[in-house]
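Each in structure tokens, the structures are laid out below.
Bear in mind that the values in this text are calculations on the coordinates, not laboratory data. All values derive from a computational prediction rather than experimental measurement. Cβ atoms are built from the backbone, for glycine too; each structure is taken alone.
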Structure P
């Protein structure tokens, strides 16, 4: 998406926006076009810009990259708060299917299979050799975030197996909880403000930080020195600091002394995903 001025964030970085454009028709409830504010847009905040935001919205933000994301309706409100990690939300439809095992001795032909749950449907072909040779999606269905349906190949013999791959939209985000942890080893960024369960259910677009100096809520300070590694250590978005070393789900390194149950300054080192 596009880089936009920080002033495009109409109600500031802590707001929960009701639509993907930040504006909503009072009668239909549908999004209204409102200039250069769209889901996935970002601003690279300078020190001067941050000073304006901090004065106007009583925040304590620093230069960095801030992006507008669509919060999954399956996000957990308790895990959405200042300094907690953002996860990439899994898509809600089957985008593709890959062959895991080809099987043997199956009856040649082309067949259709319904997903174990939901409306997804695939078509698969057993070749002359009795093995599974191709599979395609006829209907991707609609699923709750975090749900991956399964398909049963039923053509006799030793059945082949397939794996569903869900759609992915890098602008869709969610809380880092039991389902989110299994979706990505790399955090998407950190949240700036809490969101209520009602707002999540009705649809929420929020601003999160993905680059720069961020305030990260540290649950456990195993290491306290400046330069400690801050990483997501558990379900629920708990962040731990340890001595520098490789660790999955790393947010970045601390730039001041870390302490448990406090907001700690972290220089984010995350992959940037453009939608």
Structure Q
């Protein structure tokens, strides 16, 4: 057994107060991830260098679970780890996956707040970046422009990923947001924030969300993200929209507007391959 694996076996045993039978390293982006067995209970252990990332992930999962949304239960966390319920995924299931995803996302989006606040109670990570979640009452356009689009386009530009002209075009979008969004029609919804196929798991019984980038915003932000990556098929859209119809301006305005942010995140991460998608959204918005 490698020294690091032995370390985590002893560490988790101490945290749980029970013997840990086995620890197996799998993979991870932030740091090594392990499968942990203690008696009949299995866990996933995510690790990293000490930072606020994993404690924040644990906090987000706890918040979602408290709101009645199915996510892994957190057993323990610290500044360099989060220990959570192992989700036993199934290759084949007896239910429709897209339908289960639609019900799960609908439940998440029904979570709101009485103060009509956009943002969140603390900043949250998406990939290797931090999202500022300074709470903004009533004014979704202000939040989306100032807390999402402008910081991320500057990150892209400062990292040499985007030309100045794109910054200027995004700044124009932000200036005009008030004319593009009917804010009276939007109620703050709890958003997953990073809903692609890798962040939803399917067991024999149900769908489970993982790796959120949580905040309150327009629910169609998640939907635009889903459509950008073709995360779900037609059945998802049929079930979701039966309960929560899309806004009239979703296809023409909100979808390209809300896809700007994930395209910027992916440009900041991976560069040129995602620039054409950003350009297409800007063209659709007439900018």
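Data table
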item: Entry that produces 0.05 once FRET efficiency 1/(1 + (r/R0)^6) of positions 115 and 259 (r between Cβ atoms, R0 = 30 Å, to 0.05) is calculated, selected from P, Q; result: P
item: Read-out FRET efficiency 1/(1 + (r/R0)^6) of positions 171 and 227 (r between Cβ atoms, R0 = 25 Å, to 0.05), computed value 0.20, structure in P, Q; result: P
item: For -12000 (helix-only ellipticity at 222 nm (-39500 (n - 2.57) for each DSSP H run of 4 or more, over all residues; to 500), calculated) the corresponding structure among P, Q; result: Q
item: Answer label among P, Q for the case where relative contact order in percent (Cα under 8 Å, 6 or more apart), calculated from the coordinates, equals 16; result: Q
item: Which of P, Q leads on mean count of other Cβ atoms within 10 Å over residues 11-18, largest value; result: P
item: Parent structure of the calculated result 1.19, given that Cα Rg over 2.2 N^0.38 Å is the read-out and P, Q the choices; result: P
item: Mean projected area of the Cα convex hull in nm², for residues 123-186 alone from the coordinates reads 4.8; which among P, Q; result: Q
item: Comparison of P, Q - label where Kirkwood radius over Cα pairs in Å, for residues 91-202 alone is highest; result: Q
